[in-house]
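Please treat every number below as a calculation from the coordinates, not as lab data. Predicted, not measured: the structure shown is a model, and the values here were computed from it. Cβ atoms are built from the backbone, for glycine too; each structure is taken alone.
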Structure 1
Amino acid sequence: MKSVISLFVYLLVIYFGVVVSMLVLSRSEYYDGINQHIETALSSGSGSTEPDRQLMSHRMILSDERDRLVSPEKARQAFSITAGYFSDVLKNCMKDNDQPTKAFLSCASQRLGEHFYYYPSRETGIAWAGHYSDCDSNVYLLLDALRLAGKTASIVYAPGHAFLSWTDEQTGAPVWWETTSDRNHGRQADLTESLYQKTLAPFYYHPQPAEFAERFYTTVVTLNSLNTELKEKRLKDMIKQYPDNPFVEDLEYENKTSLTPADITRLQALLKTDISSGTKKYLLAAYYLKNNNPGLSKYYISMINTDSCGTDCQQIKKRFSHVDSILLAISNSLSKKTVSNKFGHFSVEKMAFPVHLILKETYSITKYFILILSLLGVRALYSDLKSARTRQP
């Protein structure tokens, strides 16, 4: 019996050692990939520092500058870097007038991934000035690139995400394009993937034209970055301009200084259609925790994906789940604040080491560990049976 226990302890030590080693290796691959993409993006060419008002992306930068979200110097950098991207697209992706949209878009997406690394940002100006871009700002650039080629497409908003859509020239069927795949190089989207969260809210998964994307960006998307005075005014205008919009509703309620029972009733009603809203779930969880109802607080916070949780959300999750506490502690210990390369030091705080990668690595190792234990158990059982037969007269 002692030998069995000793063997189990020995295997357990090996198991944890392998798990730690695999997580450290996965962390290295994760941040090395990000760092390599940063170097690639910063090595790309640039263009004129003057704005081209025919480009939606440049009008967005000008809007950011008016709202004091980006300095004039950074705005000029953004104009130059985006101009470099469009010049690259025109040089390498314009084949002929009959070129299918998918062929052109595939090329334009590839070039985008060479000019901009993926990093989350609310404002386009400051992001493009730093050679980075995320889902919606990728779409804005690609809509401009398509317009330069005489083609049109639409933006599609989803909970916490945005992607591209167009109508296939041959079949007349809608086609979806994910801009962030393969480190911002893009590919055709598969809407069955978990990235595309389910919702019944009509605003989501309905293609919108470029004109809407520009208006929505300047009036809604940048709201939380504005100074207090401008923010209050724009918030009132936004609520009137976009009634029954789930994204706007999230902004409306998260900007309230305190929530009333009537607000809570409405949030619960809104969740029946906007079923994937992490903001609404977090607001309900925080409200019930503050008002001494831990049961309902736990109910709502448990509905939020851990990787989608911000700092305040994580604090509530850790209060109610030991598993989440452990996973978040591991994630925090593996996450980096910055990466460094020949161009300097770059913040990666918004790219925490994902919990889903921790689970993936741990699960793959645990499967083999359980298999080994099972085989050892079978062997021990066989040895016991053999010994019992040997002892029989």
Structure 2
Amino acid sequence: MDQTVANKLSHGLYMIQNGKFLWVNESFGKIFGYSSDEIKKKNYEEMIDPDVCSTLSQFISKTNSGEMEQFEIEGKGIKRDGCLIDISLSNRRIVFDGKPTSIGSVIDISDRKKLEGKLKESQERYRNLVENSLVGIMIHENETFKYANPMALNLLGAENTAEVIGQPIDRFVHSKFKSIVSKRIENIVRDGKSVPPMYQKMIRIDGTEIDVEISGIPIQLGDISAVEIMFWDVTDKKKEEELVRYRAYYDTLTDLPNYNKFQQDYADEFNEDQYFTLLYLDMDGLKEINEYYGRQAGDMVMVKVAARLSGIIGNDGLIYRMNGDEFAIVLQGHKTDSELRSIGEKIKNITQLPIYTSNTTVRVSVTMGVVYYPNDGVEMEMLLRHADMAKNHALKEQAIYKIYDY
């Protein structure tokens, strides 16, 4: 190779014979911190870290003897100032002046090694984070699990990775969510983007269900596209949310549907039925019980009356605690006068039975206003207003009930 061209190369070139340098280019000298003339006076073993020097000497000996044609090796080189550098050395055998001679190149790979070291540290930190995470982390390729961290195994009730690795993701997805999960995976792989968290049910090893919040991101396993999922147990959270949702629509004292539930049912269901009868009840005497015996006694009376009303109506209608001492009963169809008298008498008799509370016996009564849907109003507010007017009319006339007729 032309000397000028050789000196312009960024990697070091050398020629060694009998352990001594016959020639090096300028880059070789720069790598080790010597001039070309200084290097020619040195034995190559002085410039190689002892940990790799013996291996290098064996390889050179084998190439000189013809056992090996060439080799490559990575190790530590020693610079003029004593500092160690990472080098990659390649060597090939030739014959020069009738003697075995080694020629090759040296590249300073210190920056690459530092980068690899940082990458390895980063990967190790990530691995430790994943392995010790309180979030379940799994990786699946073509919808088959390839990795699961300890928390994922714990959440799925698996004793070891063998129960999960190699299993299809479908094995752990509740049937209700199989379609949407498949669609989300398809979107991740196709678009190369993460999907937002969602609630779903997963099936544990023992077949029990678990509520989880789960998200997924696309990753690469070498040249293969895969999906990493992260999930955590929200079973208790879901129960709390369901309880909050339940309490929003059911009375905490009587456990009957409340006014909010009446509104919802009216919008979603009642007006789909062509006809229904609404009884609007007001409990008489509760205010006095609260004043004389205390709120706790009044609450006990309310619970007893609610239970008795539920017993009378059964599956024939729906009962709601609307507000304070007011109830609403919804019955299918338009009830006739005789049917209303029968229902009214039953309600009167059952509510007037004595109630034992606070070491005494108390009694209450009810007054009802009756309206028909849609005759007496299509809008809920109008129907309730007319029912209240009919109830007040019944109270004024001391009747059990009055049908709205204005």
Legend entry - Structure with the greatest value (metric mean count of other Cβ atoms within 10 Å over residues 133-140, set 1, 2): 1
Inset, instruction - Compare FRET efficiency 1/(1 + (r/R0)^6) of positions 197 and 309 (r between Cβ atoms, R0 = 41 Å, to 0.05) across structures 1, 2 and report the one with the greatest value. - result: 1
Legend entry - Of the structures 1, 2, the one that 9 was derived from, the read-out being relative contact order in percent (Cα under 8 Å, 6 or more apart): 2
Inset, instruction - Work out which structure the value 60 belongs to, where percent of Cα pairs over 39 Å apart was derived from one of 1, 2. - result: 2
Legend entry - Among 1, 2, structure where FRET efficiency 1/(1 + (r/R0)^6) of positions 61 and 285 (r between Cβ atoms, R0 = 30 Å, to 0.05) as derived comes to 0.25: 1
Legend entry - Structure responsible for -19500, with helix-only ellipticity at 222 nm (-39500 (n - 2.57) for each DSSP H run of 4 or more, over all residues; to 500) calculated and labels 1, 2 on offer: 1
